[in-house]
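Every read-out reported here was derived from the displayed coordinates using simple, explicitly stated rules and does not represent laboratory data. Note that the coordinates shown come from a computational prediction; the quantities given were computed from them, not determined experimentally.
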Structure I
Amino acid sequence: MAIIYTDEIITATEYNELRNSVGWSVPTNRCAEQALAHSLYICSAYQGQQIVGSGRVVGDGSLIFCIMDLMVHPDFQHRYGIGVRILHNIFHYLKVHACPEADILGMAALGRERFYEKMGFVIRPTDSLGAGMVMPYAKLLKY
């Protein structure tokens with residue numbers, strides 16, 4: 001059966017099913033719905049009625065774009081090029097919406113950095129760019 005790609009918003013249930021399939025934490029449906037609704041762009045892949053991949057873009061819509069939550073169900077990884085196709089669709093969106101001065105950021109799951117590097121991302125730090133950083137929610141509570 002063919003893989004179909006769409007840029008229609010996915011449901012919180014589909015999003016959480018994919019997160020669970022790749023071993024990520026699963027937020028409440030309410031949190032997932034809010035995150036999805038505030039995404040700038042979402043590309044998803046389906047085989048029949050089953051979601052098999054998704055990725056989204058968050059940011060300010062002009063200068064900052066971050067590619068997040070690029071997920072491919074383990075049963076479909078390394079077989080159909082789903083992650084590459086989702087990123088190509090995201091890149092098309094970014095070429096239309098990003099300013100030339102925009103920063104395009106990516107968050108890679110541990111061990112997946114080389115995939116992004118092959119797609120044109122620069123792994124940080126470099127001579128001119130510092131390390132990317134993240135603050136876990138638990139650390140935020142200290143402030």
Structure II
Amino acid sequence: MRLSTKGRYGLKAMFELSLHYGEGPVPLKNIADSQGISEHYLEQLIAVLKKNGLVNSVRGAQGGYMLVDPPNKITVGAVIRTLEGDIAPVDCAVDNNPNKCDKESICVTKTVWVKIRDSINSVIDSITLQDMIDDYIKMNSNNEYMYYI
């Protein structure tokens with residue numbers, strides 16, 4: 001199972017907004033430049049994130065986008081599901097799937113797919129944007145120069 005660019009780039013955009021949480025709105029161009037994402041494509045992703053209540057927008061010269069909630073309240077799972085929909089390795093493992101298989105009640109492989117789905121959801125729901133910031137800080141703290149006298 002692979003995420004599309006919607007999920008991957010949307011998470012990058014949300015991470016960028018989380019880095020600037022509390023500093024006011026971040027212009028779309030800044031997010032696009034910092035994360036290496038097309039500004040036009042980012043507009044589409046931000047519109048979906050805004051519609052689903054994860055980001056707010058501010059109009060005007062000093063406008064831009066910002067997170068609705070603090071980074072420790074937004075999970076990776078919420079971002080990915082907003083952009084990608086339900087996360088499941090196969091269609092039969094999606095809850096409330098209207099296209100039910102006629103062998104679903106006796107399909108032993110479905111239990112495997114459901115376990116995989118549940119494991120993935122457990123992981124992405126346990127990681128917040130704040131966790132990503134913390135990891136980012138740890139990763140970049142090793143890049144500082146050490147001076148010895």
Structure III
Amino acid sequence: MTDTIDKLIGTFYEAFSGRPELLDGIVADDWDDIPADPGQPPGRAGATPLIEGITKAFDGFHIVVHQIVDGRGADGDGFVAVRGQMRGVHTGEMFGVAPTGREVGVRIHEFHEVRAGRIVRTWHLEDWLDWFRQVDADPAR
């Protein structure tokens with residue numbers, strides 16, 4: 001079971017590292033992204049513009065998974081927690097901040113609900129305040 005969840009989660013983050021087509025095989029069509037970005041379309045289709053925006057803002061964007069906590073039941077359904085970090089070089093505008101050329105890392109904590117081998121819902125929390133500090137920007141402006 002561990003190899004399967006490692007592959008599922010690894011593929012999910014590989015998709016968010018610039019390959020949104022990988023979501024087709026692992027994420028439900030009506031995937032619920034909580035919280036969704038303002039204006040983000042619902043479902044799996046809503047991930048594509050999000051991924052495109054991230055990869056425009058960061059060269060070499062990728063997500064490193066530090067830990068997976070598998071809380072699924074024997075049937076493979078349930079919840080999976082992930083602790084990781086988004087990494088890349090800030091080369092495009094993000095949150096109104098002009099490119100800085102700095103290599104940055106943003107801590108993430110996410111919970112994925114898995115049903116029938118697919119991710120149906122994701123709750124995510126990113127440490128964007130630390131990102132603002134890394135690029136010497138004021139998030140209040």
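Identify the structure, out of I, II, III, from whose coordinates log10 I(q)/I(0) by the Debye sum over Cα atoms at q = 0.14, 0.21, 0.30 Å⁻¹, for residues 10-73 alone was calculated to give -0.38, -0.82, -1.38. Don't skip to the end; give the middle numbers.
Details: I: -0.38, -0.82, -1.38; II: -0.32, -0.76, -1.60; III: -0.44, -0.94, -1.32.
Structure I accounts for this read-out.
Starting from the value -9000: which structure in I, II, III was helix-only ellipticity at 222 nm (-39500 (n - 2.57) for each DSSP H run of 4 or more, over all residues; to 500) calculated from? It would help to have the intermediate numbers written out before the result.
On the way: I: -9000; II: -16500; III: -7000.
Corresponding structure: I.
If Cα extents along the principal axes in Å is calculated from each of I, II, III, which structure is the one that comes out at 47, 28, 25?
Numbers: I: 46, 35, 28; II: 67, 49, 25; III: 47, 28, 25.
The value was obtained from structure III.
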